[in-house]
Structure 1
Amino acid sequence: MRVEALEYEILGVHGIAKGLLERTLELPGLCVPRELAQIAQPPERFSAEERELLAKTLEAQLAPLAPHVAVLDAVRQLARPGTAVVIAGQQPGFLCSPLYNVHKALHVLRLARTLTAAWERPVVAMFWNHADDHDLAEVNHAFVANENLDLQKIGLSSLASGRQPFSRVLLRESSQRLSSIRATLEELHRSQPHLQEALDLFMPRDGESLARAFTRSMGELFGPLGLVMLEPDWIRPALTRSLAELLTRAPRAGSAANLAAALAEGAAQLHARGHQPQIDPSSAALFYRVDERGRSALRLGGDGLRYDGEQGSRSFAELAAEMVDDPLGWSPAALTRPIAQDACLPVVAYVGGLGELAYHAQLGPLRDFAGVPRTAFVPRFSCTLVEPEVEVSLAKLDLRPRQVLEARGALEPEHDEAPPVIAAMREIAERAGRDLVAQKAALAQLDPGLAANLKRTAEQMQALVERMCEKAERVHQNNSGKGQRNLRRVSQAFFPRESPQERVIGPLPFVARHGRGWIEELLAHVPALPREHMLAYLGEPGEGVA
């Protein structure tokens, strides 16, 4: 595998994230490390009993998935005092889409290994499956390229758009027609040598939940490298307990008075520096009640928090008591999840995207109030995979990847001068048309009806020749390397649907073609603290190109 580094900002960095990365925005309580030494070794926060329970719980929950021995070793390390965690998270996308799931997993593995070596203590790589989320429209589909290099949307049909968490959304052959989806993918990738392996890896199985399919696929793909997958249901009682404690926590000296005040202070810090908070805490969901109807959001209002559409409200203490009475019926929202996560796990660094960085930036006061560490936020590894055909098309177009990324894939074709034969054919057709029409009067003497149709016949003849000329022009453009097909291939590879590759395309086509070996090859090139966007070339130029 060959790699090339471009500046991190080439895909676009804006707003809060831009200020934090360029060091023009400083926020108390937020560490975006540039050097490994800025990630602090944490003091022990967990008792031996708590660590033992965590390790045994995760091992028991992972057991039905038959995890790799490297995963079991990592989980058992969590029982040891001082073992830390580097974590990333994402919603469970269909077919493990998009590629930034792969990039996040590789990054936490690299950072965990680097910290393990630097600290001489175990640091476990973990991936939090956001199985509590419920927005199906975000995750019920994937995009793959067809033979015409157009992106084709492959989706799970007949899924209710209710508010059930992904952990409860079961996929069935009878409803989602999983075998038909598999047949479509087989047709689209029929020439790839590792297709069946890829389909077995990524396709959901009858009866799996959307969340479990993601956990299984990611676990099989990254288990040999030691990545521990985690679903929030596995540690639900501890999560709910941390949420209840957040509601009833007594303020410490120098911290906010309560949860609402801490959130408001974090937003005010950004306002004071000229930035709009990514999430408005005054209106955002802070907690979810989960019952047979699905998730119901609780937001600030009234005497504490209230459900949407509710007239009354409950105090923080009242809601905390409800959580204690039903520890399996609650989940955190975006602003409270990082706090609950770090209260339950020995996290030392969070790997996330720039959108996540923007809202983590407002959580410093809440972290201080909750008494959880000021966990380092490491912007995730960013990468574009380059196939051999794409590299050939770039060469034919005389383009560099930088140019394609800077143009956001919006490339204009360069038309070479057409061969003389095409102009000659058009001239012959035009002359023939004129000559035919000139015979109208003579033809009318034989049959006025035939003469009336002569002009239309001439136009039809010219149209047929014009279609042939246009096809010849397309062939010429493709043969000369300046054709639409090369442009389409490059644009769809680098910036499909006007978005970076890693946000649209999933890992299935790359595994179908190259197997899994490129995953570990790419891991070798992932930096612990990325400051560049990477291009990773899979195969050699011209490999597999007819």
Structure 2
Amino acid sequence: MSFFIQIFKNFSRYEQMIFVAAILVLISSTAFAAVNFISQNSSLKAVSGGEYIEGVLGQPSFINPVLALANGPDNDLTELIFSNISNLAESLKMSDGDKTWDVRLKENLFWDDGEKITSDDIISTIKFVQDPDSRSPQASMWQGVNIERVSEREVKLTLPEPYVFFEATLKDFRVIPKHIYGSIPAANLRLSDYNLEPIGDGPYRFLSFSKDRSGFISEYQLIRNERFSGQKPYLEKIVLKFYSSEDDLIKAFNSGAIDGFGGLNEKNISKININHQIFELRMPRYYGLFFNPDANDLLKDKNIRLTLTYATDRKKIIEQVFDGQAMAVNGPLIIGMKGYDPKVESQEDFSLDKASAVLAASDWKINSDGVAEKNINKEVKKLEFDLVVPQIPFLVETANIIKDDWSKIGVKLNLSVQPADEVNNGAVKTRNYEMIMFGNIFGNYDSPDLSSFWHSSERFYPGLNLSLYQNQAADNLIQAVRKDFNDLKRQAELSSLQSLIIADQPAIFLFSPNYIYVAENSLKGIDEKFIASASERFKNISNWYVETARVFK
């Protein structure tokens, strides 16, 4: 080394500068070549580790698949902490004239506390669901199903009659541990501390939760469940933080307190002021305006229902309320659902001229107050209706747009905006409304079972036939669809059913909004396009990651 130093000293100052420059060029070119070589011959791969913090609107109450509602914090946590039968089962086999299902569990399945998962857990869970004292939201899907233990790993389920969509219900069924809940009476199930400190079998397990003195739960911390029988998640830890409003969620995201959240109102995307990514997911749900002809005789007149349909501008609603991030719906099934038939969609486009023409043809006249009226059986009837609307911003805004457009043809609409819980526990239970704006949500895209929404037996609570729709032909088609395992025949029946309901116009079908999920750019692995419910955003949580490493190809 001293030899080279001596040579360097013998250089003139100019030669030394040239020499140093050449060395620097050599070093930088070598480094560039090395970086280029590594880049060309390696790639970034997801690796285990890291934490993800999500913001959630609302409060958890029952982190228990038997008790959890279809949407909200309970089901979010249930999705992360409990596995479904599809993941636990080695095999699912149908037999005995399509009425019997044999479920065989995989070997060596364990709850996150180390206890073994057996067929007894399945039996115990189903019995809890079926017991009316538990008040399980899933009860209607398991009525009449008989359960028989075959072995420690196998059970046999017998349905009262063939049901083509039962497979989807079975695959998504989540089990609770018998060794935890087995000794608890169904009536006391909601009192168990394990509903907030669950023992599960999903990709994550409960670590802790934080609650203030008022009882508000601020966060849940979950860690990776090393006993999970499926693909182990990359993320080591997930934290769910709970907020009371969307504005609070947005503030938390902008401040870095959370890494992402779902259910963002499309109009509020502009309020996100840090770097982010947006995921737009489709869900099997739609919202509509449902008529109750029993509450107002005028709604029995199909021409009036047709008039109101003509006077409802779906395109304007979608643009103004959702900034275009929703899909117009024209019938009882939506695009993407199995059985959906675009050929039978309603062709009733928005037209105030057509709406006015239908009214004029039926001798309705606009009075001095701007309301259409008509003498029927020596009594003056006015086109004035009351609409119950859940206090959800996009529904209230939709209702006001409809109210304004209907007023242009002489129809007066009075809005009764109520908290969503009051609507569910009041109007929906009693059917005390002339019209109601509400959403129909399907279990998944592969189960176009219209029974709950349109069969005449579901006209009263707990059924969801909010239009009190009665049509014997429709009832017969609904029953045929539920029992027909021939795909081509079932599709023909579904097409006829959709056409029949659309022709009868028991409701104004409105829109199916996208589910908007926003996250920091560091989150990778989300590739969903369709989810059955908001909580199903976590169905492939094992693929989410925030940590990466460069690996040679």
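The numbers here are math on the coordinates, done by the rules we state, and not lab data. Predicted model, so just to flag it, every value in this text is computed and none were measured. Cβ atoms are built from the backbone, for glycine too; each structure is taken alone.
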Which of 1, 2 yields -13500 [helix-only ellipticity at 222 nm (-39500 (n - 2.57) for each DSSP H run of 4 or more, over all residues; to 500), calculated]: 1
Supply the structure label, taken from 1, 2, corresponding to distance in nm of label points 7 Å out along Cα→Cβ at positions 341 and 509 with the calculated value 1.2. 2
From the coordinates of one of 1, 2, FRET efficiency 1/(1 + (r/R0)^6) of positions 309 and 421 (r between Cβ atoms, R0 = 30 Å, to 0.05) came out at 0.50; that one is structure 2
Of the structures labelled 1, 2, one was used to calculate FRET efficiency 1/(1 + (r/R0)^6) of positions 13 and 125 (r between Cβ atoms, R0 = 41 Å, to 0.05), giving 0.00. Name it. 2
Matching task: 0.00 is the computed value of FRET efficiency 1/(1 + (r/R0)^6) of positions 365 and 453 (r between Cβ atoms, R0 = 35 Å, to 0.05). Pick the structure from 1, 2. 1
Where does the value 207 come from, among 1, 2, when volume of the Cα convex hull per residue in Å³ is the thing being computed? 1
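A value of 21 was computed for relative contact order in percent (Cα under 8 Å, 6 or more apart); which of 1, 2 is the source structure?
Working: 1: 24; 2: 21.
Label of the originating structure: 2.
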When 1, 2 are compared on distance in nm of label points 7 Å out along Cα→Cβ at positions 213 and 301, the highest value belongs to 2
Origin of the value 21.7, 65, where Rg and Dmax of the Cα atoms in Å, for residues 101-332 alone was derived from one of 1, 2: 1
